[in-house]
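Undergrad: Structures incoming, each one as structure tokens.
Where a number appears in this text, it was derived from the coordinates with a stated rule and is not lab data. This structure is a prediction, so every number in the text was calculated from the model and none was measured. Cβ atoms are built from the backbone, for glycine too; each structure is taken alone.
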Structure 1
Amino acid sequence: MYLRRAGERGHYDHGWLKSWHSFSFADYHDPEHMHFHKLRVINEDIVQGETGFGTHPHRDMEIVTYIIDGELEHKDSLGNSYKLRKGDLQHMRAGTGIRHSEMNVQKEPVHLFQIWIMPGQMGLAPSYKQINLPYDGTTRSETQLTGEGAPFDLNNGVNMFRIVLPKGETLKWSNERPRYIQMVKGQVQNTSFTLSKSDGLGLEVGENLEMTSTENAEFILFEL
């Protein structure tokens, strides 16, 4: 079991950007926290108003961004230009190469998670897609985001789900493959631990799990 507490992540405050790194990223390097299977990056970012990430390149990575609050303006070298708002989920395949910018043109901050997942194949054609995930914290839902029949195809066998678990609901898993939970909101617990906002938990094959929400909870589940 791999428990990644929110307060133990790498943290940088650049003024315009506050960023928390679950795994080694940029100037944050920790050999104990490099990746979890194909999951390479989980960054939780707060981008101040009228700032953002200027045009920069990526290559051979599957990049997923989830907007928790606020708004970003996306532009890329494929000619895409979109606004990303609260509840929007973006998948960008870097493939053979893509350049993009993500700018907060509003006055209010934007809160997001950016996730990098290792590709199943190098040298694929770059692509872009986004969807919206309505949020109702009082209704249980398990929305598959990637994999067969899902909105996004990561082409690497990784399944992603957005789970909403209202207070008092229970989930049980028998792990036949590695899984990682990234908390977004709320709190869940079992007999061994409690997961709160922004905590992470990695489980290997055979590490089964049962947990109950102690308040309305939302998290991203990765089947790796």
Structure 2
Amino acid sequence: MNLNVLGELLDNSFLVIEKAREQGLDEKVTLDVIKQIIEANGDNTILDQELHPHYELVINGLYQNKIESKTKWRDRMIELAKHVSEWSRDKSKVGAVLVSKKGGDITLGYNGFPFGVKDDEDRYDEKKLKLNIIVHAEVNAIIASGSRAADGHLYVVGKPICARCAGPIIQSGIKRVFATKPQNIGEYEPPKDPNATDWEEIGRLAITMLEEAGVECIFYEATTDGYKYSDF
């Protein structure tokens, strides 16, 4: 079970207490069961048999409700990032949505040339020139948010986060990123040209940087009815 969600149940203990009382259970024991699961790193199989009613009748239902609510919110943010990515003139179409800590402040970004710099189509076709000029979606979102990025959540669509963006993400104080997972060696055909950019390799380096700096990385995959997340 997700430790953050379990922690939120404790933070909103009145919901747990109300549900436990409805089921005729001791609310103090129910809260203690949540703490036991957290101490077991989310493993609910460690519970003694007599504690199962607290989990089955109270905790699991509240937990699943939170998971469903969080999943819907995440799906919306990823869909928004996907929409924003279409504003980019670059073929890669990368979009980013940065949500502030309190969740009420959202900034958008997509990959493109800096304001005032000519973004003629032929410049996008010249790969070396484009890579030197272009500002990535993540960085544009961070710049637009300013100090509001601290402790925020960043959603990225189009490509895995690269090492070039990992630095600004870390420095801005962002605490959690949602992105596609870069492929490991053996899962894809790397570029044969030694001068070509291996974005999967750069993506793996970015994840290493982010995790070393304490930024939580959550990977998502598209499903038939939304997205699947690595932490749920």
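Undergrad: For which of 1, 2 does mean count of other Cβ atoms within 10 Å over residues 27-34, calculated from the coordinates, equal 18.0?
TA: 2
Undergrad: Ranked by relative contact order in percent (Cα under 8 Å, 6 or more apart), which of 1, 2 sits at the highest value?
TA: Top value of relative contact order in percent (Cα under 8 Å, 6 or more apart) goes to structure 1.
Undergrad: For which of 1, 2 does helix-only ellipticity at 222 nm (-39500 (n - 2.57) for each DSSP H run of 4 or more, over all residues; to 500), calculated from the coordinates, equal 0?
TA: Structure 1 accounts for this read-out.
Undergrad: Given a computed value of 2.0 for distance in nm of label points 7 Å out along Cα→Cβ at positions 163 and 195, which structure among 1, 2 does it belong to?
TA: 2
Undergrad: Here mean count of other Cβ atoms within 10 Å over residues 75-82 was calculated and came to 13.6; which of the structures 1, 2 was it taken from?
TA: 1
Undergrad: Figure out for me which of the structures 1, 2 the number 1.08 belongs to, where Rg/Rh (Cα atoms, Kirkwood Rh) was derived from the coordinates.
TA: Going through each structure in turn, the value belongs to 2.
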